[in-house]
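Here, each number is a calculation from the coordinates, and none is a lab measurement. Model, not experiment: these values are computed from the prediction. Cβ atoms are built from the backbone, for glycine too; each structure is taken alone.
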Structure P
Amino acid sequence: MKPAVGMVLLLGIFISVPCLSAEPSFERSVIASHEDIPSNCYPCLARLENGRLMIVWSGSGKEGSHIVGAFSEDHGKTWSQPIVLIKTPSGRDYDPSLVVSGPRVLVTCTTLPSAGGIRTSTTWCTRSDDGANTWSPYYEIPMNHRYTCGKTHRGIRLKSGTLLMGYSWDVLCEKGQTLQQEGEMHLRAGVMISTDNGATWPNGGDTDAQYEKVSAGAVRGTDEPAIVELDDATIYMLMRTGSDRLYEARSRDEGRTWTDIRPSPLTGSNAPAALCKFVADGRRGILCVWDNALSRFPLCAAASCDGGRTWTAPKDIAGPTGGRQASYPSCEQAADGTLVAVWQQDVDRGRDVRCARFSLAWLLEKP
């Protein structure tokens, strides 16, 4: 893609429509403060069948890291007090994700052994069949790999009813190796597929990529996939890599195989993106939230109306961070049409989960 031309053309399409007379709106808030839970990490956001928003994240304190959740009845303006959803004996529960399929809601996480480096992991799940009001005891989902991670993006229900859950697995751990840091990892991103409403999860296809790493501490391969179903039923996937670009891939068979694996138009290194579909101001498209730099700030948002081939100019949604990271985003369109993004943000003495609510008109407004 030629970035300058593509952006101008796409913005021209947006600006020409009369419905952009809607007032631009933007606001930020704190969902989970380090003053209550010292470290709040890896938030994942979803809209439930009844229109409520639900967020899950990994909350870390003296008792370890556990998966907690909260709800919003007013499209992300205010949030309930957090409840504990998954708390395993190891105390190292990370990578929470949500999958919404009608009244059935699944919360999953990656759980690591208490010590011993990067070598194995398990995936745990708790399920609700009444729209996230009550929850089952948590149970293990077999991932069929020794070490999996990257389940930070919301899973999706396709038009066909098939459920997809993104994840990644490590090639070296698969061979029995124990790694000590992320820079040693070689990951492959893909999806788990359920055709029985989340009862079982066979492995779908996965991806890999070769490139020159930007830094020694960056991962190799593809990691932490974000997925969305386009209007033509193609699955579009954006992946974290150790290069200077997010990578993309497409599937035309519901995640069983992936093609067009290549650098995306979006700058980014060693940090994940988030995707969601939207219908706003007479337009249909996808929203992306990601770190538009080789560092984990600034955290930006952009829109595409051509399946991720071109994007509008990125706009910073986290604001000044003082050089600290604002990363691991998740995004969703609320029932009132507002675009909502959440992320983890480092602050003095801890880490918050923060939220931005904005209109498409604000996103497309010139800086």
Structure Q
Amino acid sequence: MKRVLEGSHAVAEAVRLAKVQVISAYPITPQTHIVEILSEYCTKGMMKAKFLRVESEHSCMAALIGAQSTGVRTFTATSGQGLALMHELLHWAAGARLPIVMAEVNRALAPGWNIWVDQTDSLAQRDTGWIQMYCEDGQEVLDSTLQAFRLAEVVNLPVMIVLDAFYLSHTYEPVEVPSQEEVDQFLPPFEPKFRLDTAHPCGFGPLVAPGDYMEMRYHIAMAMEEALDRFDEIEAAFAAQFNRRYGPVEAIDCEDADIVFITTGTVTSTCRLVLQDLRAKGEKVGILKLKLLRPFPTEQIREKLRSVKKVAVVDRNFSFGASGIFAQEVRAALCNMPVHPTVFGFVAGIGGRDVTPELLEMIYWQTKTSDVPQKESVWMGLREVKNVD
């Protein structure tokens, strides 16, 4: 059934359909709409779930670690400073191999205090052991959330569904919402591989000596590698049932392209319009949309960009002292290829600033007319900046 849904409510509908059993929540703008509607579903009996109201995001993840350890399906949502406060517990969740699913609505980190979008909050968690999926629109949000539960429970790693603040979380659009029966066919009840059980007692989260710790981390690394293959399998099963598929990357008009935009999130939608205009002018340009950050789809990126001359990575984030983070990842993926495209990095849209079609066209022409990048990442759309002692 097609419904007009806010992006946040698309998340909530997927969580309801997934029959989540424990939800832990602390409200923070701009994710609050997700947990608000889930609390209504629980109050009205539309979900048979325990809704835990906690005093902080740190407690929120701690509560889910405990709940997930008992073998139930769990969910939470957060943004910005809330995700930063969770950071310690994100390591615990991944290290304990718990398939928690969390919606993360990208919000710029303070100071200055800002509730609008950039990706630094989620990208700052890229080494915690969480799978990360970035979404472009409401339909992808709903579908990815359903897929996330199945993927998490297959590889025993937590999954973060990432969506842009306001441009996606608070925007209404038509979304195909499957029936409960259809979702039940795709997503079976959770069968934990291990859980707290008084009949079969064992230790959870004990002190681990050097003789074992490294192997535990190696197993997480192997699970991440497995997640790429499992992601394809799960998407194939989802496509067979619902006729929708996204892929770890999506290539648009890349076959004959000399220059390819690399984008994530809602910037991709704007870039699609720019692509049409540039193609109409005879420009050989394409888009490579990245959905997965972890595991990073290195081989898929290499395959799609094998014959491309230049790429323009549009980063809504920045690693201070280095460059845009997706640009770093793309450079690392390409560097060992004998022949690979030149990577031009651009930073745009920080703190919720618009990434307009005009700005993306400027990025394209700057990439086309430059033989080599001016610097690792060029900041686009800045007002006049004065030097500060």
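Tabulated values for the structure
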item: Comparison of P, Q by Rg/Rh (Cα atoms, Kirkwood Rh), for residues 249-352 alone - largest value held by; result: P
item: Value 129, calculated as volume of the Cα convex hull per residue in Å³, assigned to which of P, Q; result: P
item: Of the structures P, Q, the one that 16.0 was derived from, the read-out being mean count of other Cβ atoms within 10 Å over residues 25-32; result: P
item: Highest-scoring label, criterion being Kirkwood radius over Cα pairs in Å, for residues 49-176 alone, among P, Q; result: P
item: Highest-scoring label, criterion being distance in nm of label points 7 Å out along Cα→Cβ at positions 113 and 337, among P, Q; result: P
item: At a computed -1500 (helix-only ellipticity at 222 nm (-39500 (n - 2.57) for each DSSP H run of 4 or more, over all residues; to 500)), which of P, Q; result: P
